[in-house]
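Multiple structures are listed underneath, in structure tokens.
Just so you know, all these numbers are worked out from the coordinates, no wet-lab data involved. All values reported here derive from a predicted model rather than from experimental measurement. Cβ atoms are built from the backbone, for glycine too; each structure is taken alone.
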Structure 1
Amino acid sequence: MTKLDVRGAARIDAALADVRIRPYGIGDGPRVRRMSDRLSSASLYTRFFSGTPRVPEHYVGLLDRLDHWDREALIGLDGDEIAGVAEYVRDAERPWRADVAVLVTDPWQHRGLGTTLVAYLSQLAGRRGISEFDADVILTNRQALLLVRHGWPSADSTRDGGAAHFSLPLPIPALNRA
């Protein structure tokens, strides 16, 4: 197995060295549900585009049905609890593309975890024939917009109401400069 390399992926918080990153597993559903306790209503809104008070049960069910090829998710574990999730879902009509989404608990935001998860996920996706991510970002989600701007400085984007849609080529251009 080839080791994933994310040098230069983010300005890493020293505490991130203790976070374990691994694929989502079938037994992780309860951990995702517990994430709700560490997510503000704003964080839930920017990820799910709705005013849900907790991580939706439908989302947990989708994660539990990952095939780890066309649908993949990586988690960052802080001890035994999930600090963040990054996932992709391959487009069935355009198999070289996949939607990407990230959810990071409030205590771990602004520390490089989301960037690191996306960097690892993009390497996995590239090995599986995915050459582009699609991402929808609510315009008030400044951290996600900064992640896109930093990782993909020339990313194509369109706006639809209060959200931006990005087409993000892989590998991440910012990592190729490192």
Structure 2
Amino acid sequence: MSFYFQEIEISTVSGRPSYYLITQDIDKIIERSGVENGICLVQTYHTTCSVYFDEYMHDKNYYGDDYLQVDLNHILDRLVPKQSTENYPYLSPGPKHIAYGMKKIDPNYPAVKWTMLNTDAHLRSDFLGSSVTLGVKGGQLLTGPVGQIFFVDFDQTRERDRKIQVIVLGDEEDDG
């Protein structure tokens, strides 16, 4: 049994959800792992981000988002409106959480209260989840003919550097 871990780093944009097709990155990681048969976990620990499995659409909008992602955004906009001000349309973040967030020290992202107005991003990522696990057979990710793995950052408040963790677990020999 073999275990392999690698991270992918992505820089996101502000003002809209940031989508990234990461299947080819995952394929390269599986190749490096040497695992022939097993599973591949792709996850993010960022609470406003999701990793999900869907079909790749060839048509794209001005920003490079494929039409299925644009459709997803339209549905999520209706279900989870963008947070525009403190406590509207959500109770979160409350005063205790804002106080906590303002004490955090991140040299890349100075604490600014308005950056905490991202409850919508947390809720959107809750719907899609933070990970996917897919099989590996013959050293290939089992995605089917059209399946792809995507990463999305729903936090529109600012640009950020994000990480995706990839864990490949399985046998290095192909037993047929």
Among the shown structures 1, 2, from which was the value 33, 19, 13 of semi-axes √(5λ) of the Cα gyration tensor in Å calculated?
-> 2
Read-out mean projected area of the Cα convex hull in nm², for residues 25-72 alone, computed value 3.4, structure in 1, 2 | 1
Suppose you compute P(r) over Cα pairs in 5 Å bins from 0, in percent, for residues 81-120 alone for every structure in 1, 2: which one lands on 6, 27, 31, 20, 13, 4, 0?
-> 2
Structure responsible for 0.35, with FRET efficiency 1/(1 + (r/R0)^6) of positions 145 and 161 (r between Cβ atoms, R0 = 30 Å, to 0.05) calculated and labels 1, 2 on offer | 2
Which entry (1, 2) yields the derived value 53 for relative contact order in percent (Cα under 8 Å, 6 or more apart) | 2
If log10 I(q)/I(0) by the Debye sum over Cα atoms at q = 0.11, 0.12 Å⁻¹, for residues 33-128 alone is computed to be -0.49, -0.57, which of 1, 2 is the source?
-> 2
